[in-house]
1. Hey, FRET efficiency 1/(1 + (r/R0)^6) of positions 240 and 272 (r between Cβ atoms, R0 = 30 Å, to 0.05) derived from one of P, Q reads 0.95; which structure?
2. With FRET efficiency 1/(1 + (r/R0)^6) of positions 56 and 144 (r between Cβ atoms, R0 = 25 Å, to 0.05) derived from the coordinates and found to be 0.00, which of P, Q does the value describe?
3. Kindly point out which one of P, Q the value 5, 16, 15, 16, 13, 8, 9, 8, 7, 3 was derived from, the read-out being P(r) over Cα pairs in 5 Å bins from 0, in percent, for residues 160-199 alone.
4. When helix-only ellipticity at 222 nm (-39500 (n - 2.57) for each DSSP H run of 4 or more, over all residues; to 500) is calculated, the result is -9500; to which of the structures P, Q does this value belong?
5. Have a look at P, Q and say which one yields 2.9 for distance in nm of label points 7 Å out along Cα→Cβ at positions 48 and 72, as calculated.
6. Here relative contact order in percent (Cα under 8 Å, 6 or more apart) has been calculated and equals 20, so which of P, Q was it run on?
7. So Cα extents along the principal axes in Å, computed for just one structure, reads 59, 38, 34; which one of P, Q is that?
8. Suppose mean count of other Cβ atoms within 10 Å over residues 96-103 works out to 15.9; of P, Q, which structure was it derived from?
Structure P
């Protein structure tokens, strides 16, 4: 029997609660989709890996920036009472540095979607933490550590796994404008990243983009900064710091993309499978 958070809306606010782990572009696309379908939606930040596609995500709202995505904004709060007011009473999307263990005291969560994209970590069992739990990307096992898992590989983005594991990360970057892994710059060691640049800026090969400790990082090619870690971010070794879009006028660094929207739509479909076709009407699946 599905709990009242899924089968009917909360009596006091009219909105069931959805918690999205992560503040990256995938988490933001999922949050928008849930918000448009009547959920009081909260994004919870996790520092690893650092968010680089910040023009496509609500991430910078954590630091007081507007950070609009597809015309939506997220309000930042570090207090539970404020989060409840913003998402349940005011109907806002909220973003918070509070972690999952802090947010569980809000009460029973209707939907919990893990969109942190921690591809090589062992994922915890989420199933007891919400009425329906959904894991996005590698490391999730439907029926093992979540109720549903969703593929995030570009060629399989949005495929729902009802039983078993999602595909593991293969370390191969998808092509963007016929350019693969060479468009990314990775951290060679742990440290604090410093940069004066923002997403959307035009850069050229060899241009200094920032520094980590004593190491200066230069642009590997011409293009548009599709992603760059925020200034003064503590980063571990071996994570993406920079992404360059080589496509010229076709470059995209703002708003949700087709991959994010497909994954978000799949989250809604998974909720519908759990709650029943007559329980959840997909008003805005995109």
Structure Q
């Protein structure tokens, strides 16, 4: 059956075009094709290495540990430390506020880029992503056609312009990333004797040379899917907006999956935020007696 899936996908697209439901059929077929290409296995334990069992005799000589928490799509106005509480003031972020009160606050700070992946590249390298040609968020090739279908009946004057003659030049999504030759903060700290670990989203390339474990991280628990729990889990209430094509596209491609050091994809253990948090705590506890970057 699996060997026929690519042909069935092409047939589905032809049928969809004929009946005017191209986008809907393509999105409906996406999870099947994704599972055929890269099946997700059951959860597997993650073996984080442990540092020394005891602290060094001269703790003052040890360099500080570094824990970098990057929240995707977190706006300035989302943190109650700055605005007193989003919405009507009831949305509070007390734990983030505590970090700010006990640390350093930047009152005039700016991201290096307005979109996700290039700003991440700047954080990792300390350089503007424009300097090494990584100026846009990576996108899959078929996404250009999907975007065109989404907006073909939109009366708005500004619509995406798709250069179909150039789509063949577009690399696969996993090839679109930060150049492997860029030096990351993880590479610098690893060379200085730090243990380095990455957990969660990466979005800086998925082929050899670009992945976190090739960019200075000793270990990487890699976010290989964007679902927080399986879609049919009784422990989650799913928010879906069927009127929004982008929302439908996200749901069609969402997987509940992780990888460890480039392993085959496997299911996380529990709600995604809790799972990654618990794994981060394990890293900290196991390496508290040596310098680490997390």
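1. Numbers: P: 0.35; Q: 0.95.
The correct label is Q.
2. Working: P: 0.25; Q: 0.00.
Comparing all candidates, it corresponds to Q.
3. Details: P: 5, 13, 14, 16, 17, 16, 11, 6, 2, 0; Q: 5, 16, 15, 16, 13, 8, 9, 8, 7, 3.
Value 5, 16, 15, 16, 13, 8, 9, 8, 7, 3 for P(r) over Cα pairs in 5 Å bins from 0, in percent, for residues 160-199 alone corresponds to Q out of P, Q.
4. Numbers: P: -4000; Q: -9500.
Structure of origin is Q.
5. On the way: P: 2.9; Q: 2.1.
Comparing all candidates, it corresponds to P.
6. Values: P: 20; Q: 24.
Structure P accounts for this read-out.
7. Details: P: 59, 38, 34; Q: 74, 47, 45.
Considering all the candidates, the number was obtained from P.
8. Working: P: 15.9; Q: 11.8.
The value was obtained from structure P.
We did not get these values from a lab; they are worked out from the coordinates using the rules stated. Keep in mind that this is a model prediction, so the values were computed, not measured. Cβ atoms are built from the backbone, for glycine too; each structure is taken alone.
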